[in-house]
Structures are given as C-alpha cells and as structure tokens.
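Colleague: Pasting the structures in now, so scroll down.
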Structure P
Amino acid sequence: MTMTDHPTQQIYQTLSDTLHNKTIILAVTGSIAAVRTIELSRELIRHGARIKAVMSSAATNIIHPDALHYATASPVITRISGAVEHVEYCGEEGSADLLLIAPCTANTISKIAVGIDDTPVTTFATTALGSGKQILIVPAMHGSMYNHLAIRDNIDKLRAMGIHIIDPVIEEHSAKIAANEDIVLVVRRLLGDGRLNNKRIIITGGGTMERIDPIRILTSRASGLTGIALAQESYYRGADVVLIHPKKRELYGITEIEAVSTCDMICCVLDEIKKGCDLLISSAAISDYTVKPEAMKIPSQQNELTLTLYPTPKLLQTVREDFPGLPVIGFKALANVSKEQLLISAQNLMKKNGLSMVVANDVGKEGMGSNENTVCILDSSGIGTGPVSGNKTAIARTIIDRIIEVWGC
C-alpha cells in the first residue's frame, strides 16, 4: 500500500504545505514518551512531511512498530539491513532533510556525544553528523537523570556539534518531552525558507485592559489569537520574535512580554524597539479610552453609575513620532460597514501614521473573540488583497507572505 492509498493520505497537508516534499526521519528511543510519536508523526504529515520511522530495540518495547507504520504509512526500520538504510536517508546523498530523535533518552544522548554507534538510532545519528544533515533532538527522561552533570555536559557537546535541542518540560520530577506543537514549530523553522532570518519583529496582540477599580476593568472581546498566530508564523520563517500582550502563554521560541493597559503596552513597545527592531506589527486591540481608577471597589448596590472616559495615547502615533523610519503594520477594525468603507478607513490610518501595510476587518461579522476571520490587506502602494477568510493561523500566513513580498525578503 502506498501513501496515496493509505488512510494517512486523508490528513496530508490539512494544516499547511510548509513541509511539502520534506523527508523527516523520526527516530524513536526507549522512553515512555515514545507513545507520543504516533500523534507527532501525524501532526508533521498534516503540514506535508514524509515520515520514515526508525526505532531502537528498547523503543519497540514501548510501542509496536506497526503503530508507527500505520501513523506514517511507511514500514518502520528496526534494524540496519543490507539496504544500508542509514546511508540511503542520512548519507551524503541521502534523501532525508532532517533527523528528528524524539524522544531521546539519556543513554542515546550520551552515545551520540561520544560516538558510540550500537542501535539503529545511533547509526542514523552518526551518519547524519558525518554528512552534515540537520539533527533535532528532543530529550525525555526522569528528572534525576536529566540533572546528572554528565548528561548536561553531553547535551552541551551535542549543541557544540551543531545539533538542535528542544529543552524538556520540567514537572512532576521528570524532564518530559516537549509539546508536539512546539516540536512541529521548530521542525518547520529548521526546514522553512528562512525568509525572515536575522529579522527582529515586535508584535502586539490581545485586548488591553483599563482598571476601573480593584475588581472591574474596561476591555474588549479580543482573544489574542491573531497576535499569537502572527508570532508563530514569523518564528517559523526565521525571525527573532517579541510578542507583547496582556497574558503570557509560554509560547516556544518567542519572547513574551506582559502588558496589561494601553500605557503598559506603549512603554513596552518603545523599550523593545530601542533594543533593535526591523518591523512592528500592531495587531492588539488597544483601548481607546481609560478611566481614573478607584482605590476601593465601587459599591454594587448603586442603581446607576457614571464613568468618565478619557482618551488614551495612540501607539502608532507615538511610535511614528519616536521612530519615523521604522516599518509598521497596523490593524483596523470596524463593525458592520461595507468593504469600501473598510478600505477607506484603512487608507486613512495608513496615511495618518505612515504605515507600510494595514490589515482591516469587520468585527461586526466575525473575527473578534473567535478563531475565524475575514480580512483585507492594504499596502502602501494602494494595492489591496482580499477579502481573505479562514482560521487565524491561515490568515497570519497570508499576512506574513504579503509582508515578505512587499518587504522584498
């Protein structure tokens, strides 16, 4: 049965085509985390990868090779045969684009570090290192093993060899394998086009909050999903990403800065730009008004309550005044207007703040608070793209594609 005939074809490239035509060797060692590789392989396939699994003997005691055969639509390599599979895939002329060892035990880490080659996985690693293939290792082991000085030293040796390492998640006295979504993101970054390499991009996201009293706030329905999607898409393309938003999400590879109020966000953005910035993407739903907060909770028994709203400083205007040459992408949200009205408003925002691009959407229809959206993209040439509809991950991909095209990366 070929990949075309196998049920796995039904999920092929259902999330993206960013790993299309990429061959990944998924090498599995004898950690209990090996059970995670079934879904990991399928997540990679959803982005277009071709997966060939290799298992150590210890790994076959955790999961059966037939499980990975099903998950990848390809027979699993459990021993090196006369077909010299390690050379076929990871030799100098080998067809593999990446050797992904996940999970990787303390034993395998140490063997690779000192050149011991006695399992199919270490044979593939030795061959890949000798031929200059990219290697990504995802450790998983008990916490006390991970804390062993020799293991830490060997991990440092692997990094010095040019091997990429995804640090484990430390919890419950264990060094647990990283989340599948983080592994997939790093794989996509390593095998991506690198169009944003060496670019530092600052992104704002989410809805800011203005304090009314110690309990109550003024805010919006913004979920922050667009900012997260833009940050992850920029990271995948190779950028050094700073995401400034009201609540940290522990996003892998992305520097997150918490900024709750409008003033917080403006101060954080200005501070980060001063450290170096190639592009600012301002996708946050920043409060237009604030109030003078009460020190004590406002009594709830009142029949009526009047709040005096004061305009907040404008982020785009402040950035443009302080950094006139910085490329800036703005977002414009209106409700229940025509496409023409939306584009006119986007054009006005662009002219007022000297923006390189504006992403506009009608939140009266969809977008705010959900994962689906429809946007129009207007660049400084006056050329509009859209409407573009879909989930926010797909829309972020379209926006970053357009930025790269306009920017000439």
Structure Q
Amino acid sequence: MMRILRWGLVALIVAVVGLAIWLWDPVGSNPPQEELAAAASNYDAEIIRDNWGVPHIYGARDADVAFGVAYAHAEDDYETIQNVVAATRGVLARYDGAGAAPTDYIVALLGVWDTVDERYEQDVPEDVKAIAEAYAAGLNLYAAENPGATWAGLAPFTAEDVVAGFVFKTPFFYGLDSTLMELFGDERQAAIALDPSGGRDAFHAVPHGQPERGSNAFAVTPERSGDGVTRLVINSHQPMTGPVAWWEAHLISEEGLNITGGLFPGTPLILHGFNQDLGWANTVNKPDLADVYRLEVDESGDRYRLDGEWRDFETETVTIRVGLLGPFAFKAKRTLKHSVHGPVIEGGHGTYAIRYAGRGEVRQLEQYYRLNKAGSLEEFMDAMSMNALPSINYVYADKAGNIAFIHNAQYPDRAPG
C-alpha cells in the first residue's frame, strides 16, 4: 500500500510539474529605462496645466505636441492607455484573464495587424507617421520614468500601435462588436465593454444590457445667434472612464496646430473640438455598415459553396494566451477562417462570413490630422472627403458663418435586393 501511495505521489508530482511547464508563459520584461527614453531626445514640448488641470501643450512642430500629448495623458490615465494598447495588440487576456479573450480573438479574426503590416509603410504619409512616432516616444518616456506602473512586457510602445488602435476601434462605433458577438453565441446579446462599469473590465465581453443613449450638438449661424457670432455646442455622451472617455487638451504648435477639444486614450490628436477658425462636434450614428452571409459548408467544414462551386476556406491558427496566475497562462489555439466575403464565424446556429465598413482602412489618423489643421469649410470638406472614418455624424461651424451637418459613413454599394 505504501509503495502504491509513493508511486501515486510521484505520478501526481510529475503531472503537476508537466502542467506547470505547459502553462509557463511569462509576459517578459520591459527594455531598460535608458533604451525606452532614448527617442525622447528628438522632441521638445511644454505642458502647462490651467486651474482645471487641462493641459495646454506647446511645441515647435506638430510632432513635438503629439509627444507632449502622450506624456500628459499618461500622467492622468496611464492605466487606460496601456489597456488600449494591450487590447489593440490582441494580448489583453494575458493580463486580464478570460473575460478579455473574445476581444483578443476579434483582433485576430478581423486581421487588425495584417492590415497594419500590409499598409502602414505605403499608405500612411510621412507627416502622419511622425505624429504616431512622437506619441509613442512620449509614452515610452513616461514608461521609462515609471517602470513600476508599466505592465510587464508591454513596452516599448510603437507608432504602429497608434495606427492599429484606430483600425481596431472605429468599427465599434457603429456596433460591429454587437454583430459579431451575436454570431458567436446563442440568443443572448452581448457586446465588448467600451464603457467599463468599474475596475479594469474594458474590452471584456459583457451582456448587452445598457439602454440606447445618444449625443447632441448644435450649430447656430451669426444671423440667428443674437450677437453676430457663430455658436457651436459640443455635447457628446461618452463614459467618464475607460478607452472612449474624453480627455480635454489644447494643442499649439508653430506649424499651425492650435486646437482645443477631446481625445481618447491612445490617440495623439483632437477627435472633436475647435481651432481658431472652425469647430466640429460628433454624435454616434448607426447606419447599416455590415453584411452577414450565411454560408453553406460541406461535411468536412473546410469548404463553402459560392456561385455553385465549392471553395476552400483560407485558414490560419492563432494562440490566445489567457492569464491564470503570475507567469502561468492557458494557451488556447483557435483556427481562423476567411471566405471571399471576409472573416468567418462558426456559431452554434450556423457558419457566417461578415463584410464591414472600415475593413482594410489605415488612414483614420491621417484624416483626423487634416481635420485638426483645417482652416476653412473647403479644407474641412477636403479632409472629410478622404472617407477613412467608417461612421459618426459631424456638426460643423466656422467663424465665416458656415454651419453644416454631415451624416458620415462608408456606405457599401449593395446589389439591389
């Protein structure tokens, strides 16, 4: 009996050690502080906070200001910025556990980094890259100065992180996450939490139980304002915390940047606000910008029927690392499939493919940069004509007395019926 117990104990120890080896997956360490801070020497920004704590950020170049934006925002909400970067990279579950695993899967399914890897070099202009690089340098300087507050293995931050953040998040504003989650699950509606209820639960899968909410904005011409001045009221309803909470700033450069307004964690420029010539407000719109295709699949599950013929899915295997305790993580392997329509979701009630507005787009930051620098209605509309932003209403006003409403969307050109 003692021999059996000894062998049983040995077998248990071997099993535990084997499991520990399989689960061993440390996130790694961040680079030395000197290395992280090195790029900061290329920039010079001055940050002056007013009585309300709002930063007024000055620099000779636009890039200097973007560097200062990152540093000042990190001073106020570094934790959320890191949350955004981890979610954008598709590694949030390694830090936050199973609740964030669907988000990491969606990042891989939508090919966020495939898009950035394919298009960043050729389709992001040099002046826009300079903004993204400067913002990353500002975050890295803060990380170098605050190693204890920086998530292990997350630094260094990169310009590509900034661009990828727009690729990942902008389709959520017209509800793509809810469309995806409905296809994944059963009848229960769910969404990705951009409005966290408390703690670090942003980007986690949550029940879709919140009531519909809306924003509003008002533009009044000088003829009707009562004092001969154009009026613009910006009143968007965003949460007070989390990855889409407004952070107010005033950006001023010697290259013509002079704009006040709100931006989100991880973004280097104003998303809506006003400069010395014009301003705009955003409200969420919900146009129909996604098409779901129910696929007919053969018995093997490897092919789908299109136009009377069987076609092979494009497939790849990804690993979602779900943090457990300390250096241990469960490594879940998942097969991604794509049809000619787009990413494929294998739900409990069928196999679907989805095509959506914003797929393959990397110019979001460029469009915001052009909007920040616009000095007239013509320049503003030139920037809007890029059509790189898949949704969101724009209410516009300028000092010349022009006002406008733009129902912005990348509407698909659908076949009749």
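Colleague: Comparing P, Q, where is distance in nm of label points 7 Å out along Cα→Cβ at positions 77 and 373 highest?
Modeller: P
Colleague: One of P, Q was used to calculate relative contact order in percent (Cα under 8 Å, 6 or more apart), giving 10; which?
Modeller: P
Colleague: In addition: Match the computed value 38, 20, 18 of semi-axes √(5λ) of the Cα gyration tensor in Å, for residues 53-228 alone to one of the structures P, Q, and report its label.
Modeller: P
Colleague: For which of P, Q does distance in nm of label points 7 Å out along Cα→Cβ at positions 69 and 85, calculated from the coordinates, equal 1.6?
Modeller: Checking each candidate, the match is Q.
Colleague: Taking distance in nm of label points 7 Å out along Cα→Cβ at positions 45 and 141 from the coordinates of each of P, Q, which one would give 3.1?
Modeller: Going through each structure in turn, the value belongs to P.
Colleague: 2.1 is what came out when distance in nm of label points 7 Å out along Cα→Cβ at positions 173 and 381 was calculated for one structure; which of P, Q is it?
Modeller: Of the structures listed, the value fits Q.
Where a number appears in this text, it was derived from the coordinates with a stated rule and is not lab data. Predicted model, so just to flag it, every value in this text is computed and none were measured. Cβ atoms are built from the backbone, for glycine too; each structure is taken alone.
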